[in-house]
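Next up, some structures in structure tokens.
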Structure 1
Amino acid sequence: MTSPSPRIAGLHRYPVKSLRGHPLEHAPVGPRGFTGDRRWMLIDDKDRFQTRRELPHMALFDVAFDGDALILTHPDLGTHRVDRPGEDAATVEAKIWRDTVSTHLAPAATAAFLSEALGKPVRLVHQPDTVRRPVDPRYAAEDDQVSLADGFPFLITTEASLQALNTQLAVPVGMDRFRPNIVVTGAEAWAEDRWRRIRIGTVTLRIVKPCARCVITTQHPLTGAQEQGNDPLTTLRAMGRMAKGGIIFGQNAIADGPGEIALGDAVEILEEGESNLRQ
């Protein structure tokens, strides 16, 4: 029997860094990744980015778009709408890892809503269209850029790799533990480690770096609760899923140009190499 060809099984966008995302049936691809993906971010009183690493209860916030506005929903505090800041909004030089990004500040009422829910002073900022954040030049072409994501426009995972992991876990986990943008079905487990260039719909993507995973993968994706010790990280380590930088699940990618990706699209493997783990 012929093996099925790789296809797109899932597409996901995360409007606010580290808050909940939502599935898409089709996704326009722009210079920074999927349109609207991680253009918003929470920062603390030192202008440093905040994620579920520091604030696990960020997982409680649901996020939806209403045009350019965000609708934030919290189970205890209800719904809060925040319009996209205009060009006259206050500017904050927000820090993400080693990067500093010029962002526009959302209104004080939004900061109050988020701070009450999280028990810590935080503010919400937005990356304007005019602000370009380069991708790490070790992995990127000269013009590559990214949103407020940790470092790369796309994270690609495969269903087969999740299945291989779940056979080793006492309690299986869902793909939402890993917050991918693109989920592929019909590929062999860990095939993504060998991919170098792929084509999906009208978009060609370069696979540039294995994705090192953090404590967020140990948290329940809807509550932030840590329920299974340090799994799946402990099990991934035991399986040899290691590379320079940490414990690996999934691959970071950069698109060569704009286009659109849809559920069911074929995934064409244009170039392969050796596994990029343990390099």
Structure 2
Amino acid sequence: MADSRPTTGRDASPRIDTSVPHSARVWNYWLGGKDNYEVDRTAGDAYRAHAPGIQAMARASRRFLIRAVTHVAGDLGVRQFLDIGAGLPAYDNTHQIAQRLAPTSRVVYVDNDPLVIRHAQALLGSAPEGVTDFVEADLRGPEEIVERAGRTLDLGRPVAVMLMGVLGHIEDHEEAKSVVRRLLAALPSGSFLVHYDSTDTDPALKEAQQGYDDTGAAPYALRSPEQLTDYYEGLDVLAPGIVSCPLWRPEPGTSPEPADIYGGAARKP
């Protein structure tokens, strides 16, 4: 991962490595975006050849994000979001959903990919009444993330921490659990964890992921649903629990099929 020097997308001039694929850019490709390179499209196509459902999973994860932010901001009244591993801009980003429901919402994005940093200006659009900011930092440094996010967020009030498909980039499961605990420990009662990650239950997905990891890209650890549940220890998990993302509070009138991504939302007591 990149270093955590104190810079933002507005003044950084990072170098973009196009010699290996990058997960944020491959995800952007699967979502139909244009912020990717040939190396990413090649890797994305190879992944999809082994796991044809991956593009549908990418779209299901985006719909989960939309429903989760809508519930936490609209139904539960949270007005502050810390979106770590924000990735490249897509449709209905966290700040757009939250500020559409509550214009005073404050959102801080965190990432350290050079292309994401270059596009941070797009992420920094905000409703006039609210605030959107961007921090370049490493997921493995939760204390620094919270300290720097606290320049924009009021850490005396609840914050929803968004960890959407990023904890797999921490290969050691105990370290990933530690990151979640340390992030939540720095935030007040009433804060939320909103999370999903891909699971290891489909052999085809495991084969596709191994092929991707072998390209030299940053690896991503697929984990069991039981391991993903570990992240919510000590939190009050919201209904319907930690489930396949398409089954989490689905849109009325739909009959979604399960996918190999699990997640949920939980409140810090």
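Comparing 1, 2, where is distance in nm of label points 7 Å out along Cα→Cβ at positions 92 and 260 highest?
Once distance in nm of label points 7 Å out along Cα→Cβ at positions 92 and 260 is tallied for 1, 2, the winner is 1.
Identify the structure, out of 1, 2, from whose coordinates mean count of other Cβ atoms within 10 Å over residues 84-91 was calculated to give 12.9.
On the way: 1: 12.9; 2: 20.2.
Attributed to the structure labelled 1.
So distance in nm of label points 7 Å out along Cα→Cβ at positions 132 and 164, computed for just one structure, reads 3.8; which one of 1, 2 is that? Answer for the origin of the read-out: 1. When volume of the Cα convex hull per residue in Å³, for residues 116-155 alone is computed for each of 1, 2, the one that comes out at 67 is 2.
If mean projected area of the Cα convex hull in nm², for residues 148-243 alone comes out at 6.8 when worked out from the coordinates, which of 1, 2 was used?
1
Of the structures labelled 1, 2, one was used to calculate relative contact order in percent (Cα under 8 Å, 6 or more apart), giving 24. Name it. This figure was derived from 1.
Between structures 1, 2, the calculation of Rg/Rh (Cα atoms, Kirkwood Rh) yields its largest number for 1. Could you tell me which structure in 1, 2 was used to calculate mean count of other Cβ atoms within 10 Å over residues 44-51 as 14.6? Checking each candidate, the match is 1.
To which of 1, 2 does the computed value -9500 (helix-only ellipticity at 222 nm (-39500 (n - 2.57) for each DSSP H run of 4 or more, over all residues; to 500)) belong?
2
Throughout, read-outs are computed from the coordinates displayed, never taken from laboratory work. These numbers were taken from a predicted model, which means no experiment stands behind them. Cβ atoms are built from the backbone, for glycine too; each structure is taken alone.
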